[in-house]
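Quick note: the coordinates plus some simple rules give every number you see, no bench work behind them. It should be emphasised that the depicted structure is a prediction, and the values quoted were computed from it without experimental measurement. Cβ atoms are built from the backbone, for glycine too; each structure is taken alone.
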Structure 1
Amino acid sequence: MSKKLEERQERIAIVNRIIMEIGNRGRKFFYKPNHYGYAHFVQEGKSLWYIDDYTGAKVYPYERFDKGFSHGGTLWGLINDFRYFIIRGTHSNGKHGYGGLHGSHWAYPEEDMVAIQQLARELGYIE
């Protein structure tokens with residue numbers, strides 16, 4: 001495996017860990033135990049895919065809202081922030097809308113948002 005692909009796999013693992021934390025808190029976005037469990041990213045060949053927690057669909061996470069994605073625009077923006085981090089290895093700082101992990105549109109308790117942000121900081125996703 002090339003160094004570039006190894007680094008991308010590490011970033012996928014970081015993002016998937018953050019998704020699990022989001023799924024374990026608040027409104028449990030990205031987690032549907034009676035469907036497909038936790039949402040997550042996978043690399044297949046040269047393509048990056050998002051696997052939806054509710055539909056199980058393999059979603060192409062590139063800017064345009066894709067069918068098979070079971071959440072709304074705030075979380076679609078976050079998915080695109082995650083993709084940006086995975087592909088480029090740099091922070092997007094919520095550039096895809098709604099403030100990313102710093103957004104206030106989630107309706108999650110403040111203590112849950114702080115815990116999610118702290119984990120993301122520890123993992124190197126946000127500064």
Structure 2
Amino acid sequence: MTIAEVSKKYGLTQDTIRYYEKMGLLPPVPRNKSGIRDFDEQSCRWIEFIKCMRSSGLSIEVLKKYVELFNKGKSTVKERKDLLIGQREKLLEKQEDIKKTLDRLNYKIELYDDIISGKRKDFMEEP
């Protein structure tokens with residue numbers, strides 16, 4: 001696949017994909033006879049993984065550490081797992097914060113529905 005095709009498939013800019021490669025997050029992408037990147041299945045799996053991890057909030061620095069550990073082989077499985085567990089904990093905290101925010105929004109929307117419908121007349125405006 002060309003970089004344009006990969007860009008479209010994964011919803012990343014070509015510059016972002018080049019940046020990931022330059023930062024060492026992607027293994028060297030195979031090139032065709034003309035020197036143009038020719039993304040194979042392995043390269044695409046890495047892009048998919050990086051995109052997922054970035055969406056979860058994983059920083060470039062932590063991703064670099066993960067890739068370094070991955071490249072060292074099986075002896076680093078525990079360290080890689082620990083990195084992912086740490087990120088999962090952060091996501092769970094974020095999920096709880098989002099739930100609290102949604103609960104507050106739902107409460108306010110229901111309050112306003114009650115006021116608009118006339119069910120509630122005794123209310124004091126609050127932020």
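Assorted remarks:
- Here relative contact order in percent (Cα under 8 Å, 6 or more apart) was derived from just one of the structures 1, 2, and that gives 16; the source is 2.
- Computed 2.9 for distance in nm of label points 7 Å out along Cα→Cβ at positions 48 and 104 - originating structure among 1, 2: 1
- Parent structure of the calculated result -23000, given that helix-only ellipticity at 222 nm (-39500 (n - 2.57) for each DSSP H run of 4 or more, over all residues; to 500) is the read-out and 1, 2 the choices: 2
- Which of 1, 2 yields 1.6 [distance in nm of label points 7 Å out along Cα→Cβ at positions 24 and 80, calculated]: 2
- Entry that produces 2.9 once distance in nm of label points 7 Å out along Cα→Cβ at positions 96 and 112 is calculated, selected from 1, 2: 2
- Label whose coordinates, when distance in nm of label points 7 Å out along Cα→Cβ at positions 40 and 56 is calculated, return 2.6 (choices 1, 2): 2
- With semi-axes √(5λ) of the Cα gyration tensor in Å derived as 20, 18, 14, matching label from 1, 2: 1
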